[in-house]
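Presented below are the structures under discussion, each in the form of structure tokens.
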Structure I
Amino acid sequence: MKFIMLYKKIKGRGAQINPANRFEQLHVDYDETELSELTDAELKEEKAETVFLKDYSKTIISINNSYDIGFEYSINPYRGCEHGCVYCYARPSHEYLGFSSGIDFETKIMVKEDAPKLLEETFKKKSYKPDLIVLSGNTDCYQPVERKLKLTRGILEVCLKHRNPVAIITKNALIRRDIDLLKELAAHNLTSVTISITSLNKDLIRKMEPRTSTPELRLKTIEELANNNIPVGVNVAPIIPGLTDEEIPAILNEAASRGAQHAGHIILRLPYANKDLFIDWLKREFPDRAGKVLNRIKELRGGKLNNSEWGKRFTGEGEIADAINNLFKLSCKKYGLNKKSFNFSNSLFRREISDQFEIFT
């Protein structure tokens, strides 16, 4: 299917199209003739307002059974994400809700208002086995609306109350708001934070991740977390061959110099409608490099733009993938990252907490 952009530019959004939902039979498309009839006023820069919808989920913990992901439990207080990262692997999950992976993913955000309450109810069940919970396995738990709704903060409060370990992955400096809780969790060996940094080029980030924190602010966040004795690391993700892979050493160097202790990386993958969104973005923003980037992705994905096979989906395979993975490993060694493992404690978990006991803890 051919996708046509209705406007010259949708301000502040990574995606500029709404690809067809693969689960829906009806999709209205436009051709060049129809678009040529639009007036200049109709083709001006437009804004797409965000709509927040209540998510009525009755459970809050998602269980992962993928062996190449290092955790079993995750929580996503929001479905959809205003950050608008054009490459985001979570985009296709919005199609399960009847939305598109494109503009819909960035502008129709499902909010789990009862997330902290549901988590506390889960902790009190005898069937719950205390283990590490990751925020977020899918969409960013510190996306802009968290500033007002404070659902992630509420989840951290519940984890601290019950002494359940929780790890956080985010690219938003808003996490600094919750340093008070993270310090307490860290004192009990119950938390670590990973800050994702795709590039140090702020102009590229504004085009590719329009509503995220700037690279410098993310580095300052790493520094502030480290200064408060909160275990922190960096995730170089996704690495885009031919566009950001050369920045791996610089990102790891900067993160380590700010106090990062561990590092991870993921090579770009483009499942389902992600490929349409990324190709549209790449040809629009980097027309001179689009062919090179797409060819390199295909080279490490067996001639395709995606390979969902466990054990290969994050690292790719082939010469280009090997070069990227080796550069990452050598850079980590050079800058002193991943020298020691971090083990969370499950032994402090408290299922029931009396009011009297809470006063003295």
Structure II
Amino acid sequence: MILYAVVLLIIVFAAAFYFSTDRLSQFGADPSGARLGRIKESPHYDGERFVNSSGFRMTMSWAFMKEVFPKFLFGREERVPAREIDVVTPDPPTTDSTALKATWLGHSTVLLEIEGKKILTDPVWAKRTSPSSLAGPARFHEVPLTIDKLPALDAVIISHDHYDHLDRNAIKALAKTGVLFFMPLGIGAHLESWDIDSAQIKEFDWWDELELGDSNFKIVATPAQHFSGRGLMRKDDATLWASWAIIGPRHRVFFTGDTGEFEQLAKIAERFAPFDMTLMKIGAYSEYWPGVHLFPEQSVRIHNLMQAKLLLPIHWGTFNLALHPWYEPPERLMAEAAKANTQIAIPRPGQTIDYDHPAPVETWWRDYQKKS
């Protein structure tokens, strides 16, 4: 019966996707031409695909799917809130050129204000993390700020090409402002297929860096351990994945993107620590994919490896992407942070965190759990 249910789910998803009018464009495009030539020169490309430095590779075998899919379908964990999560209105943009602030807009989307620069990470405004608007994991809350209400941006940073980190419609809307998009190698092929001007596309291999505005401010693509791909019509691991170091004259921020714990994180710390703030993923972990996502305890350990002062958790509380209860990541984060004497801020969706005056942690997510 379980296998029949899995097959039925696949059929329903395929039908929903087929009847979406924009279905093909969502997949993006594989790198080719000069872009593929540059990719082949990367030490992280094995001639067929990008690879992790540790040799770890995420695979979706039939045995894996046969074990995991039934858990997604029939698991008894509380993986969605009891009701829609309320959002708060973000603070107005700061005019303080020395300030460091971060506004969590949901999942891995953060509006970072650092020393006068406005930087947006992994912009996702879609209601579903899926190539279809009719099927796939749906939002727990609205995006607290519409794209047209964003301040003028200096850069948009993309960590990798999965649907919960790269939203075609958001990218197209942001592109109209002329903003620069910073991304790992190969992802520019997706953007160009969506008619984004090539002059706005900046592609990075690990350790590549680019000055933003002046020589005292730079953005560096740093290693991550993950994988990439946008579905059956695109080649697996054809584009690179990355974490990012954002380095100003006074402040430094580390953005994990999606990663597991691996040896290159220590090299990032050696080069760029201490950081002031980390945007640290804490959700969608599982013993079934331990190498590509962080457990909250690992997040605290890596934050401290980076010698950072304030940990702001991301990649949780917006979509149902794993097998754990939706509210578990911040609970585990608080417990581990207390043990390690680590300062954390856990904003509500839309809440702005001021690095110099961080708000005390409020366990707001407990208001959205089912009452026993």
Identify the structure, out of I, II, from whose coordinates Rg and Dmax of the Cα atoms in Å was calculated to give 19.6, 62.
II
Of the structures labelled I, II, one was used to calculate helix-only ellipticity at 222 nm (-39500 (n - 2.57) for each DSSP H run of 4 or more, over all residues; to 500), giving -9000. Name it.
I
Structure responsible for 3.2, with distance in nm of label points 7 Å out along Cα→Cβ at positions 75 and 315 calculated and labels I, II on offer:
I
For mean count of other Cβ atoms within 10 Å over residues 251-258 computed as 21.2, the structure of I, II it came from
I
Given 0.30 for FRET efficiency 1/(1 + (r/R0)^6) of positions 83 and 291 (r between Cβ atoms, R0 = 30 Å, to 0.05), calculated: source structure among I, II:
II
Looking at Kirkwood radius over Cα pairs in Å, for residues 91-218 alone, point out which structure of I, II has the largest value.
I
Just checking, which of I, II has the largest value of relative contact order in percent (Cα under 8 Å, 6 or more apart)?
II
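Throughout, read-outs are computed from the coordinates displayed, never taken from laboratory work. Note that the structure is predicted; figures quoted are calculated from it, not measured. Cβ atoms are built from the backbone, for glycine too; each structure is taken alone.
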